[in-house]
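Please treat every number below as a calculation from the coordinates, not as lab data. Keep in mind that what you see is a predicted model, and the values were worked out from it rather than measured. Cβ atoms are built from the backbone, for glycine too; each structure is taken alone.
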Structure P
Amino acid sequence: MSSERLTLIVGDEELLVDRAIADVVKAARARESDVEVHELTPATLNRGALAELTSPSLFGGGRVVVLRSAQDFGKDLIAEIGAYAKNPADDIDLVTVHAGGAKGKALLDALTKAGARKVTCQKISRPGERVAFVRAEVRRAGGSIGEDAARSLLDAVGNDLRELASACSQLVADTGGKVGDAAVARYHRGRAEVSGFNVADRTVEGKLADALEQLRWALATGVAPVLITSALAQGVRSLAKVGGAPRGLRGAGLAKELGMPPWKVDRVRQQLRGWTPDGVAQALQVVAETDAQVKGGGADAAYALEKAINQIVAARGTR
C-alpha cells in the first residue's frame, strides 16, 4: 500500500484545482488506459460510498476518486476518509479537494499525516501574482512575454484565470512564441478603452518610446483621441490621489479611502516612483490643456496627444 496514490489539493482557484485533478487523471491513464473517474461532493458522498468505490473490482482497471469541497464533509465521512488514507489501495488514486482554512481541518491533518502529496491552488489576487501567472501561462504554451506586455494583457482581458489562460495560448499560437505589447494590442484591438489605458500607463511610467508607439497604433486602429486623453487624465489623477493619501493608511484601508481596488493602488504606487508633487501638478496641467485642444481647441488631435505625452514624461522627476 502506498501514499503515492493520495493527493491533497488545497485552495479554491478553480482553474488550478481542475488542472491538478487533470494531472492526476493523466498520470493514472498513462499507467492504465481504461481508468474510471468518479467525482463526489458532500451532497453525493454518502457514508459507505467511499468503501464501495475503493474496494477491489472484479473486472480490474484503475480508478480516480475525486472528493470535492471536502471541507464540508461531516465528522463520520472525515473519519472514513482518514481511515482509508492510512491503508490506501495500490490501484486507486484518491484526490481530496479542500478549500483551506479551519473548517474540516481534521481531514487536512489526517491526509497530511498519511503522506498525501499536497498541491496548493490558492486564489491569485495580488497584481504581481497575476503578472507572474500570465508569464507562466505563456511559457507553458511555449512562448515568452515581458512584464509590460503581461500587464497590458491583464488590462485587456481582466482577472479571470480561464480567460487569461485562453488568451495566452491564443497569443502564442498567433505570434509564434514571442508576445509583445503590439501583439497584445492587435489581439485585443476591439477594446478601445484598453488601448487608451496602455498609452496612459506607459506615459506615467516614463516610457516615452513605448507610449508613443502605443499612441500611434491606437490612433491607426480608430481609437478616438478623446478616449486617449481621458485615459491620460485618469492616469495622472490616480498618481495625485495615491501620492496625496494619508501616510498611515495601508492595504484595504488605503484602497477604501481612495475609492480604488487594492490592485489598482498597488500598481499606481509602483508608477509613482520617480514622480514628485511638482511633477504631478505639471502633468495635471498638461492633461487639462490637452483635453481642451482635443475637444476642439486645437487643429491636430494627434499632434496634441504626442506633445502631451512628451510633456508628461518630462514632468516625471521634476523637482
Structure Q
Amino acid sequence: MSLLIVGTMAFDALETPFGKVDRIIGGSATYAAWAASYFTKPINQVSIVGGDFPEEEMEALSARGVALEGVEIVPDEKSFFWSGRYHMDMNTRDTLVTDLNVLARFDPKIPESYQGSDYVMLGNLSPAVQISVLNQLRTRPKLVIMDTMNFWMDIAMDDLRKVLGMVDLLMVNDSEARQLSGEYSLVKAAKKIQAMGPKYLIIKKGEHGALLFYEGKIFSAPALPLEEVFDPTGAGDTFAGGFIGYLSHVDDISFESMKGAIIAGSAMASYCVEKFGPTKLKEISAQDISARVSEFISLANFEVKA
C-alpha cells in the first residue's frame, strides 16, 4: 500500500534541560516519514525546502523508500526554521523564533505518480493547504488522517471545519480537543468533534498515553515510562507516522487494527524523545521496535482472579 505524507521539512534549534542544539533537521513530514518507513513503502512525500536543506538528508530518506518528487526545492531561499526552549517538565515550551521562509509560499502540488495513494497523512499545516491537497486527489484514499493545532482554531476556524468534514481521522492533544469542542470532558469533546466529520478521533495526552474514539468505543493506550526524555520535539509527528505506517502495512482500518497502530506509533515516539531531532529514528532496527512494542503490551496485560 502507498502512503502520502504532506507536511514540513525544516531546521530546528532546540534547548531542553538536558542539552542544546543550534541547528538540526526537523519538520512534521520528516519525522512522520522516518517513522512510517519502518512499516511501509513507498512513502510519497510532499513538502517544500530551501537550497540550504542538506542533500544527504534527502538521500537518507530516499534510501528508506521515501519518494521525493513532491518536495519542491527553492534554491535561492531558506528552509522553514523554528527555535524553542523546553521547561523542566518537558510538557511546556517557549517558541523563540519562527521563520517561515519558503513555507510562506508553500502551494503543494500532488505529482501524477502520487495519485492513487491508499493512505494520506496531512501534517499540521493551514486548513486551506490541507483542503487544496485533498481536492487534488482524483480517487478517494482508504484513510485520510490530519493533524491541527490551537493556532488554526484561532484564525481559520471556517476552513478547519471544512477540512474536518473531508477526513476520516483527526489527531489532536487534549487541550486542542477541549478548545475545538468547548467541552472539558474528553468523552463529550470526542462526540462533538466526531459530529464535525471525522469518524475516528485520537486525543494525545503526552506522558499519559492516548485515547482512540470510534462509534461509541474507546481505547486507552498507555505511555511507556522512560528514564530519560531528552527532546520531545517531533514526538507527535513520529506517533502519527508510525500509526499510519502500520495501518498501511496491514491494510486494515478496523478499530482493532487501529489499536495496534496506536501502540506502533507510541513505540516510535518513545524512541524519538531519547535524542535530539530524528537522530534516534535513524539508529533503531525492526528488532528494537518489536521489543519496544512488547514493553507497551506488557504495561496493559493483566489477569483478574475471582
Structure R
Amino acid sequence: MELIFLGTGSGVPSKERNVSSLALTLLQEQNSIWLFDCGEATQHQILRTSIKPRKINKIFISHLHGDHLFGLPGLLSSRSFQGGDDLLTIYGPKGIKEYVETSLQLSGTHLTYSLEFVELSEGKLFEDEAFKVYCKKLHHGIPSYGFRIEEKDKLGELLVEKLKEKGISPGPIYQQIKNQETTVLPNGESVARVDFLGPDKKGRVISILGDTRYTENNSEFVSGSDVLVHEATFNHESEQLAEQYFHSTTTQAASLAKHSSVRKLVLTHISSRYQKKHYHDLIHEAKAIFPVTELAHDFFVMDISN
C-alpha cells in the first residue's frame, strides 16, 4: 500500500507543484488504485509514475472546485484508450454526475467502460472484503469532504512450530488450517484454526481531508490514523487568510494531528505563494507541534506498512 502524491499545490498549478491529486495504490491488496481528487493535468502527472490508468477503479472527489476536478474528463477519456474496460466508480458531492456527463457529452467522448456515480453523504461510503471507507463533511466555502480508509484486520501468522509439535507435517494442510475455521486431518481428528494462529494483524488507517478550515470537530474522524493527509495552504502567520478563504495553516494541521493520536502527518495543498526557499520554514512550523510530519511534493511516495 502506497500513497503517491500527483499534485500538491492549491488553486492554480505552478512550476513546482501541480494542483490536487493523490493516488492510493492497492495493487497487492486488491490489484487496484484509488484516486483522490483529479486536478488539471493529473493524467500528465500519471505519465511520470508507474500508475496504469486502467487499474484506477475508484475516484473520490472531495469537492467541486476546479483545482480538484478539472483533470477528470481527460483522465476518463484516456482510460478508454489505455485498456480500461472495468467499471469505474466516482464518489463526489452533489453535481459530480452532471459535471462528468455534460463534459463527456459536449466533447463527443464515448467510454469503453461503465461509470457509476455515488453522491457523498456523511457516514460509511462502502465496505468490501478488505476495507471500510467513511466520509465527513468539512468546513469549506462549498461542500467539501474528507475520507477515512480503514483496512480490516487480517488473520495472524500460522504458528508452524505449534503445528509440528502436534505432529502435523508441513504441506497443503497448513493452508487449509489457516483458511478454514475447522479442518479435519487425514487421521480424522478435527483442529480449530484459532488454536494455531498468532494475534490478528491490525489493519492500516488513512485519513485524507479535502479543503477545510481548521476545526477540532475533525479530530474524532481522523483519530488513530496511521497517516493523516491534511491541507496546509498557508503558513502560521497567515492564519487570518486561511480563515477568510476556508483553508488551514501548517500549525493548525499539526495541532489536529497532535490531538488526534495519529502516527504521521503529511502536509499538502500548498499555496503557490510559497517557493522552495520557504519549505524549510513551513515544515519547521508544523514539526514544532507534531514532529512526525512530512511536507509532500509532487511524486512523493509514502509506503504505508503495518
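Quick one: distance in nm of label points 7 Å out along Cα→Cβ at positions 228 and 260 came out at 2.3 when computed from one of P, Q, R, so which one is it? Attributed to the structure labelled P.
If Cα Rg over 2.2 N^0.38 Å, for residues 164-219 alone is calculated from each of P, Q, R, which structure is the one that comes out at 0.98? Structure Q accounts for this read-out.
When P(r) over Cα pairs in 10 Å bins from 0, in percent is computed across structures P, Q, R, the figure 6, 29, 38, 23, 3, 1, 0, 0 traces back to Q. Please state which of the structures P, Q, R yields -18000 when helix-only ellipticity at 222 nm (-39500 (n - 2.57) for each DSSP H run of 4 or more, over all residues; to 500) is computed from it. The read-out was computed on structure P.
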